Structure P
Amino acid sequence: MVLCAIFAINFIPLGATDRFLGGGPLNFQLSPEFFGWANFDGEHYLSIAIFGYKGLEQAFFPIYPMLISFFSEPFSQTLFSSLVSSVFIGIVISNFSLLLAIKLIWELVKIDYPLKIAFGTIIAILIFPTSFYLGAVYSESLFLLLAVASFYFARKGNWFLAGFFGVVSAATRIFGVLLLPALIIEAWQQRTTIKKSLWIFLIPVGLLGYMVYQWQLVGDPFAFYKLQKLVGEQHQSGITLLPQVYYRYVKMIMDTSPSNPIFQTLLLEFIVGIAFLILPIYGLIKKIRLSYIFFALAGFLIPSIQGSFSSVPRYVIVFFPSFIALALFVSSLPKLVKLIIVIISLIILGLETSLFLRGYWVA
């Protein structure tokens, strides 16, 4: 990632000089290799951590910025020191969460599969073209940790901790509420009684608590959803059938010049939109646990059927069951093909990271 930052700063011009840059345009210029990790949504998380919620920020759930605010407060004597410490703490939280998530994914996958599949799952996540978000000032790695922890403790029969981590995950990202039906399926698979697994029914409390807060703050408990239409204007109200979404992308790709930076974003969104529909289905065929499959497939479909795959290449990195399916598929390929896939993925990851650090929209 350091090499990507050096390359980006020296060879890629800024995508914009007046917006989307971590720390604001002036501070960004002081240290682009540092503030670049807070570009785009990172700016909102920093603002919430330092100033609290303001207009158009309710789409960003509270746990991640709350943690940034708590740990950076002792180092925040001035506005600039608050900004620097918040970026630093945000990066630390993301990377520490990622390390813990990797450990838990390793332990979780080993329950059902040999070590090579557990290893392959982790590698698939780490070299995925948008995996750099797991180390940026974004909530992805924290949510990944919480979701995996919830599944892990459910598999171990500790339904209290499964429910606890589910509650926190539902206050970290909207996808956290998917853990409730997923863990209901898991409890059914384990033939666990409702009495023992009752804790998982508390999972929506994380979202409901945030909705109550929004109701008190802005008078609308659904502000997080309505404002998402503004910060992610590609998405629409209602449901759009997937074939229509795919058709739109084919048309947009054909109508966009390859020299336009948005072309590679559209292409990545389209490819991910196909792959992460197929992977859960493949996982179902390979008998990956039904609770896992539901979590991955529902997580992909919810944003996609709103009419766009915008941000989906980022959203999917938290749906670890799809990466288990990917690891199972790749494990059956010849070694040379595996090597080619790894090299191509690393090249795309380097390119996407560099573009993000220079203020280009990636996902």
Structure Q
Amino acid sequence: MNKEKTIDGVEILRFISAFAILVWHYQHFNYPLVSPEIKSTQPYYDYLKFFYNYGYMGVNFFWCISGFIFFWKYGDTIKNIKFSKFFLSRFSRLYPLHFLTLFLVLFLQNIYLSLNGIYFINQNNDFYHFFLQLFMASNWGFEKGMSFNFVIWSISIEILVYGIFFIILSLFNKNFLINMIIILICLLFKLNYEHLAHGIVDCALFFFLGGSLCFFLNYKKIYKNLVKLFLLMFITSFIIFDYFTLYKMNNYAYIIQIILYPILIFLFCEIYFSNNFISNFLRVIGNLTYSSYLLHIPVQILISIYFLKLNIEIPFFNEYFFLFYITSVLVLSSLVYKYFENPCKKIIRNYFDN
């Protein structure tokens, strides 16, 4: 695979992971009244049932995809890259949009507070948490809860894993055994502490799980057999889980993710389209992942402010309203990526590279 090109199949998966979060967070428009009965009456529920119920899993999926991409792009060259250059690459990619949306949410939350008496969803919007957010440290363990544009929590944790990734590969190169040790340590933490384990455990587990796939891509001669094997594992695992009703066990969803995500990435990572229009389109929607993730909360607050101003109930169950929300986020994300996110990244890199 050409490391200078994007992988069409992976772009599809990136978009699916972001879309899952958009649908999962649709419930914010009816917060806190989101019972199972209400969930089942949300727009297009029959078609989007999985996203409505399990959309939060999109975060783990994205971490897994990130691990695959990082090992694929940097795994063989990390020892030749200075930490300052690696840091600049991540900073220029992530920080400008975070900085913009942080101040945007600060502004919108105060309008929402003046109209409704409380903040939208999360109430820890004080100076202390703003300071943590400013340094992308909102979920390093110093926080008292979610704050401001709270979805940044997953990026805040992933930054720490980037550091672990850089240190581990700088010391040991790309090493399958080291990857397995890290994954095993994370699994042991999850077994002992389950949901009490810090988010960095989940992030590192899925990140290095995704990265482990890159070790198999070098064996082109057996690649087709590996694809068949992974596909067989995928089908067999679901038959076993269904036959023995293992979905009733604790942590069923987490176990499924550990099995399913690497298989999906492995099956999709060789998907390319010869049609340039399709390939370019997939690259465009893949690029919307980060912008849509950070922008959908400000969009939700803005929409909620609009209905508060009109003193009208949000049409939560209306299909056209759902489509308006999704379309608004995606269109705005496209514009922000084109005219802000991508230009800022280039400006920062060009400035410090010169």
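Bear in mind these aren't lab numbers, they're just calculated from the coordinates by the rules spelled out. What you see is a predicted model, and the numbers here were worked out from it, not measured in a lab. Cβ atoms are built from the backbone, for glycine too; each structure is taken alone.
Matching task: -23500 is the computed value of helix-only ellipticity at 222 nm (-39500 (n - 2.57) for each DSSP H run of 4 or more, over all residues; to 500). Pick the structure from P, Q. Source structure for this number: Q.
Here distance in nm of label points 7 Å out along Cα→Cβ at positions 20 and 140 was derived from just one of the structures P, Q, and that gives 2.8; the source is Q. Set P, Q, criterion FRET efficiency 1/(1 + (r/R0)^6) of positions 76 and 252 (r between Cβ atoms, R0 = 41 Å, to 0.05): the highest-scoring structure is Q. Using percent of Cα pairs over 32 Å apart for the comparison, can you identify which of P, Q gives the largest number? Biggest value here belongs to Q.
Upon calculation of distance in nm of label points 7 Å out along Cα→Cβ at positions 12 and 340 from the atomic coordinates, which of the structures P, Q produces 2.6? Computing distance in nm of label points 7 Å out along Cα→Cβ at positions 12 and 340 on every structure in P, Q gives 2.6 only for P. Computing distance in nm of label points 7 Å out along Cα→Cβ at positions 124 and 324 gives 1.0 for which of P, Q? Matching structure: P.
For relative contact order in percent (Cα under 8 Å, 6 or more apart), find whichever of P, Q sits highest and give me its label.
Numbers: P: 23; Q: 32.
By relative contact order in percent (Cα under 8 Å, 6 or more apart), the leading structure of P, Q is Q.
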